[in-house]
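Novice: What follows are several structures.
Every read-out reported here was derived from the displayed coordinates using simple, explicitly stated rules and does not represent laboratory data. Everything quoted here is computed from the prediction, not taken from an experiment. Cβ atoms are built from the backbone, for glycine too; each structure is taken alone.
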Structure I
Amino acid sequence: MEPQQQATCESAIQLGDLTINAKGGKYVPLRRNGGPPVWQSAEWQKIIWHPAAFNDPTAKRVGLCLEPDEASTAQLQEIEQHLVRALTALSLSEPKVFGKFLTETDVKDRFQSCLKTSPRGGSYLKLKLDWGRVRIWGPNQEELAEPGDLAGRECKVR
């Protein structure tokens, strides 16, 4: 990774303040330029199978698995490496985040990457899709109300 790319990644995504919910669950939100982080794919990504929630055909928030291109994979790996370093630094300065100090290896072991490997060895990108917010366009740039089965189609993440 070139120094300029590293500086861009590190300055673009920051960790928010530790938040503890009523049940004691902890999370650290991500921020980018004061707002939520946004990742957009530059290239078309193949949809591996139709988005669905496990055992809930009426779910509005579903899993979406894509076959990422090399550039997207490299970019997401860079972002995740930056986040692991940032979480390690946070753990060392604020042990209450994880309940104890964690090394970078410890953080990596707990980190849930969006880049996955299937049992057959193929790699894929796992995201969440909200059917209420997604817009799907046809080949003539018309919005589709009923997209049908999305398996095997291509998309750009925006």
Structure II
Amino acid sequence: MPTHYDGPEHIRRALDLFIKLERAHNAVLAVTQTQIREAGLTTSQFGVLEALYHLGPLCQRALADKILKTGGNLTTVIDNLERNGLVRRERSTQDRRFITVHLTDAGRELIARIFPAHAEDVARAFAPLTATEQTTLASLLKKLGTTLTKGDQP
């Protein structure tokens, strides 16, 4: 449904795009969250487990960058994962200020079990688009996200 705002064309176009993007985002989440919810995880918790599973131990700052969360928010996420026995923090022996987050055996088992089905859900969510459309969409979304993150918007 296009916007009902009766303003300048460039604003109407942007509002219409925002509505479509938000609806698509919600639809993709509905398809891709099944495994995450059934495992009792939040999206952020899943993101941490997935990053550690595929990249190995990481410092909290690197994890925050990977899952697009602030440091404060991520501390709470990691606290909860640690409380549930899915990750552990290890302080560096060279620099006590440096803490690395590691998967526990239970965390590795959980993410290894749920990630393949999650990946299939993600593929299914984007299946209506051709490979070329997926590549184009990825490029456009990266451009938008990078520009807005840098604060370079026109």
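Novice: Using distance in nm of label points 7 Å out along Cα→Cβ at positions 17 and 65 as the calculated read-out, with 3.9 as its value, let me know the right label among I, II.
Specialist: Working: I: 3.9; II: 2.8.
So the calculation was done on I.
Novice: Of the structures labelled I, II, which one yields 16.5 when mean count of other Cβ atoms within 10 Å over residues 49-56 is computed from its coordinates?
Specialist: On the way: I: 12.4; II: 16.5.
It must be structure II, since only it matches.
Novice: For the read-out relative contact order in percent (Cα under 8 Å, 6 or more apart), a value of 23 was computed from one structure; give its label from I, II.
Specialist: Structure II accounts for this read-out.
Novice: If helix-only ellipticity at 222 nm (-39500 (n - 2.57) for each DSSP H run of 4 or more, over all residues; to 500) is computed to be -22500, which of I, II is the source?
Specialist: II
Novice: If distance in nm of label points 7 Å out along Cα→Cβ at positions 57 and 73 computes to 2.7, which of I, II did it come from?
Specialist: Derived from II, not from the others.
Novice: Of the structures I, II, report the one carrying the highest value of FRET efficiency 1/(1 + (r/R0)^6) of positions 81 and 129 (r between Cβ atoms, R0 = 25 Å, to 0.05).
Specialist: I
Novice: If you rank structures I, II by Rg/Rh (Cα atoms, Kirkwood Rh), for residues 41-88 alone, which sits at the top with the largest value?
Specialist: I
Novice: Among I, II, considering only distance in nm of label points 7 Å out along Cα→Cβ at positions 25 and 145, which has the greatest calculated value?
Specialist: Structure I comes out on top.
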